[in-house]
Structure 1
């Protein structure tokens with residue numbers, strides 16, 4: 001299992017379009033991926049779950065991945081959330 005705390009560096013935060021793109025990125029991996037913030041834990045591959053978080057630019061979240069490609073999944077989600 002790979003866990004990493006990441007600060008969101010997307011100008012608009014995690015609103016509809018960035019959430020859709022993040023879910024699309026998370027769905028590329030076989031690992032189970034979860035995002036946790038403000039006491040909520042949701043499946044990173046679920047648009048509805050991710051939308052419930054309502055996170056803004058500068059806020060932190062914890063990404064946890066478990067599976068064969070967990071390191072790559074967390075690394076690439078961090079790049080996405082960092083605006084790269």
Structure 2
């Protein structure tokens with residue numbers, strides 16, 4: 001399973017965008033994803049990769065999981081997959 005394209009697909013679905021519009025340099029704000037969309041994206045990513053993401057929806061800035069950009073999310077998921085395997 002390709003991590004990058006899967007994550008982009010999940011984020012695009014949450015943002016109601018074409019996956020081509022979801023580029024690594026974009027932030028979730030750029031894509032119009034609110035806190036509920038973020039939580040749904042996190043759950044979908046966890047399910048897709050059978051991983052547990054250390055994310056606190058009540059304090060996203062304090063989370064170890066970097067959500068600063070699409071690229072950061074991809075890198076964080078790749079690290080979790082590697083660490084949990």
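No value in this document is a laboratory result; all are computed from the given coordinates. Please read all numbers here as calculations on a predicted model, not as lab measurements.
Here are the numbers:
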| quantity | calculated |
| --- | --- |
| Parent structure of the calculated result 32, given that relative contact order in percent (Cα under 8 Å, 6 or more apart) is the read-out and 1, 2 the choices | 2 |
| Entry that produces 25, 21, 12 once Cα extents along the principal axes in Å, for residues 14-53 alone is calculated, selected from 1, 2 | 1 |
| Volume of the Cα convex hull per residue in Å³ derived as 72 - corresponding label from 1, 2 | 1 |
| Structure (1, 2) behind the derived value -16500 of helix-only ellipticity at 222 nm (-39500 (n - 2.57) for each DSSP H run of 4 or more, over all residues; to 500) | 2 |
